[in-house]
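Listed next: structures, encoded as structure tokens.
Bear in mind these aren't lab numbers, they're just calculated from the coordinates by the rules spelled out. Predicted model, so just to flag it, every value in this text is computed and none were measured. Cβ atoms are built from the backbone, for glycine too; each structure is taken alone.
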Structure P
Amino acid sequence: MTVGEALAWARAELAEVGDSPRLDAEVLLGHVLEATRAQLYSRPERALDAAQLARFRADVARRRDGYPVAYIVGRQEFWSLTLDVTPDTLIPRADTELLVEQALARLPSGPARALDLGTGSGAIALALATERPQLRVIAVDVSPAALAVAQRNRDRHGLRQVEMRLGDWFEPVAGERFDLIAANPPYIGPDEPEPREGSCRFEPMSALVADEQGLAALRRIIEAAPAHLLPGGHLLLEHGWQQGAAVRELMRARGFADVTTYRDLQGHERTSAGQWRDSDG
């Protein structure tokens, strides 16, 4: 089977899986052949050897069963970074780049401190550090396996100003305050079908699902954040597309000012931000 034939076969096999069968086929074959997408099309007549073809067929079969491409190839693009991902971490989504954009808009260009709660693969923390070389970021996760992935990503990109800490939400930063706190916590309710559908069923449930119709983790972060923010500091949260009003209410009730919600690429309310102006949390 040639490269061109392999791509055509995989596109047909994946036609009813996800919304990007062509891209999935290209990424999977590029991973097997260690080639870019452009290189695949520059030599469509190249023949796969038996081992390459067997591996490609196996990867396509896994994808046909719904397994995420990012887990098959072990990486995902986010912001300007290529990140390792494993089933111990969520797969970074393009919608989360909205949170990064809004965080960067609020951070000073010079020295500052930021906290990334539930860092997973390290996507948010590392994206912020990439754009703000003088920013020191503390990245926290309760999962040792996820934190190990984040550490590998940090080391590969040479972002030594990002410090990884193991623990539950604010526990590893007791007594510390920051210019900005960011989090993409679990926000899907236990009764919602999403975690049992599509690629989500292969991702860590603890990073997806929260009690109180998905608001438990968000509420906990909002309540505790002021004790860890400097005066004028900002809290930014990713949340479910139907949770904007509830998150705004929680933030305002806790005393945050200038509470604003921003819409994702699909036009859904996805990220909310507020400023803490008091000196006492």
Structure Q
Amino acid sequence: MACRIEAAGLDSIWVYDHLLYRWPGRGADGIWECWTMLSALAAVTQRVKIGTLVMCTPFRNPALLAKMASTLDDISDGRLILGIGAGWHQPEFDAFGVPFDHRGGRFQEAVEIIRPLLRDGRVDYQGTYYAAPDCAIIPRGPRPEGLPLMIAGKGPRMLRLTARHADAWNTAWHANPADAVARIADVHAACTAEGRDPATLEITVGLPLVYSDLGTPAFANSLEGTPEKIAAALTGFADLGVGHVIVDIAPHTPETLDRFVQGVRLYR
């Protein structure tokens, strides 16, 4: 599928970071571990960017996460977009023994370690939850300025951290561009409050796309994947200044990918 995505001319491939899904009334489910999959994707592709939507920072020591990201950026020849977030699905935290408390505070400390390591290759940090004393990334990755950092979050604290530290921000899930307007206004206001030009922050949007005729029923806030609806949605997001639309296609098969590409070509 990765090679098919690249051959189709799409811009990027994104991977979720979850360890386990447990929902009431349903059996447990899961996906392969994110970083291992990203390394494989980097090895079999040449052009597309590869991104995380998003890395759950509590799952890994933040300094080690920065080291892993720098290494993967080198493997991919500077194609990684590191998206990070605080996590939200408590059952996987509990099952793997990861603390679920104080996620906002833990995330802030993680960002304050990860950002300087990615940008400058060095940090000296002591916090309540994490420490990185006299830490350095050696060797550095292929981009001297560091790789781009994307944050996903919508609360006031997460938006402030985005405005201070991120190169990009993600909001999800939006089938209709109009539904993203208020969220985008919130992050722009956070940038202004932090003395940052909102235009310097790339906006990315998650779009849920379904093909009910192939077995995935439509759900609230999903887009039925006709080429015309896809093209209209992409146009609407572009008009809002969105720089990257990240699409979750269900079911995820070669046929649905080919159908999605029809919509992208109609938009172009």
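Figures for the structure shown
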{"item": "Structures P, Q, by distance in nm of label points 7 Å out along Cα→Cβ at positions 103 and 231: label with the highest value", "result": "Q"}
{"item": "Answer label among P, Q for the case where mean projected area of the Cα convex hull in nm², for residues 39-166 alone, calculated from the coordinates, equals 9.7", "result": "P"}
{"item": "Of the structures P, Q, the one that 0.95 was derived from, the read-out being FRET efficiency 1/(1 + (r/R0)^6) of positions 119 and 175 (r between Cβ atoms, R0 = 35 Å, to 0.05)", "result": "P"}
{"item": "Distance in nm of label points 7 Å out along Cα→Cβ at positions 55 and 191 from the coordinates reads 4.7; which among P, Q", "result": "P"}
{"item": "Read-out log10 I(q)/I(0) by the Debye sum over Cα atoms at q = 0.07, 0.12, 0.13, 0.15 Å⁻¹, computed value -0.25, -0.77, -0.91, -1.23, structure in P, Q", "result": "Q"}
{"item": "Winner on Rg/Rh (Cα atoms, Kirkwood Rh), for residues 71-142 alone once structures P, Q are ranked, highest first", "result": "Q"}
{"item": "Winner on distance in nm of label points 7 Å out along Cα→Cβ at positions 79 and 239 once structures P, Q are ranked, highest first", "result": "Q"}
{"item": "When FRET efficiency 1/(1 + (r/R0)^6) of positions 31 and 127 (r between Cβ atoms, R0 = 25 Å, to 0.05) is computed for each of P, Q, the largest belongs to", "result": "P"}
